[in-house]
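Each value in this text was obtained by applying a stated rule to the coordinates, not by laboratory testing. In this text, all values refer to a predicted model and were calculated from it rather than measured experimentally. Cβ atoms are built from the backbone, for glycine too; each structure is taken alone.
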Structure P
Amino acid sequence: MHSNVPHPVQWNLAPSRWISLNTDGAVCPSSRYARIGGLFCDSSGSWLHGFGRSVGITDAFSTELWAIYEGLLLAWKMGFEFVQVQSDCSKAISALKVNDAINSSFALVRSIIRLCQRGWVVDFVWISREANHVVDYLIKRISQSQFELVHFDSSPPDLAALLMRDIDGTPYCRSASN
């Protein structure tokens, strides 16, 4: 039996010396057009870089994997050595954490695992959807026809309040029935 008593949900900072890469994907139910995005923050929660783009017509699981893949490619290019990937897609995180993920039937999972085998440390962490609001909001700024990666070197002004809420640790409330 589920209780309707709300419990706090909040974003977690990456460990010291680590970069958090929050990723998300969104698929329009009617058109199936998908967009991805991500946000890099340092271990104090400060904005480092954001990105997003359209990936065309695909399913939700593939969209989440595309977001992680593009984020890791960018993290590698930016020279990050310790990256904690935070995603609200438990299916993607689970697929990437299994021992034989390199043998997955999903090409994107295999590609992500190959990226992780480079000279750096990558960790995958599931976070709740409420704790991923900033990236969700960032994705909505991307046009369905924007197939080139869009870079956000600084936080768009309208995201500042959401980002500060995450940094301050103010929890979001979620009822136990969600």
Structure Q
Amino acid sequence: MTNALTVNVPEGLPFIEFEREFDFPVADVFRAHKEPELVAQWLGPRGLRMEIDHYDFRTGGSYRYTHIAPDGTEYRFSGIFHTVRENDFAIQTFEFDAYPDVVSIEFLTFQDLGGGRTRLTAHSVYPSMEARDGMAQSGMESGLSEGYERLEELLAGAGTPQAQSGKVTA
């Protein structure tokens, strides 16, 4: 992997921040976050299957999906997309059903680095330090890292019918 995930969990603040660069244009990285059939191919750790109930990546849209482990254990997630600006920015909520009433707000920024490269940054805000610490200790970092490795593979066309020549296509 050429582009490592950087995760920052600032002491004493209910935030988690992360950053990852991709050797692909912003439009491709954004599209892989927008289209449900692409999201299902990369979001989450390896070894989990994803079933999407609905996924509407637009201002005012929402999502609900389930990750299913090989042993059949299900992990359900949901949220609302409050703001989505094409190829630029998104604000969403994130809720894991196993921890009801704990909702984080996530800010995603898609930055064009030039030369067909993108930097994705995220800032997640939690309702308490306890909630933030629980997320930080949940294996979130390895899940994010694996998911973004899978996203890079998807964009590179590794075994996906949607990708050609390093670009995500219809």
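Here relative contact order in percent (Cα under 8 Å, 6 or more apart) has been calculated and equals 25, so which of P, Q was it run on? Please report the intermediate quantities before stating the final value.
Working: P: 34; Q: 25.
Attributed to the structure labelled Q.
Between structures P, Q, where is mean count of other Cβ atoms within 10 Å over residues 83-90 highest? Intermediate values should be presented prior to the final figure.
Values: P: 22.5; Q: 15.4.
When mean count of other Cβ atoms within 10 Å over residues 83-90 is computed for each of P, Q, structure P gives the biggest number.
Assign the value 0.95, calculated as FRET efficiency 1/(1 + (r/R0)^6) of positions 11 and 139 (r between Cβ atoms, R0 = 25 Å, to 0.05), to the correct structure from P, Q. Can you show the working numbers first?
Values: P: 0.95; Q: 0.75.
Going through each structure in turn, the value belongs to P.
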Looking just at volume of the Cα convex hull per residue in Å³, for residues 35-130 alone, which of the labels P, Q belongs to the structure with the highest value?
Q
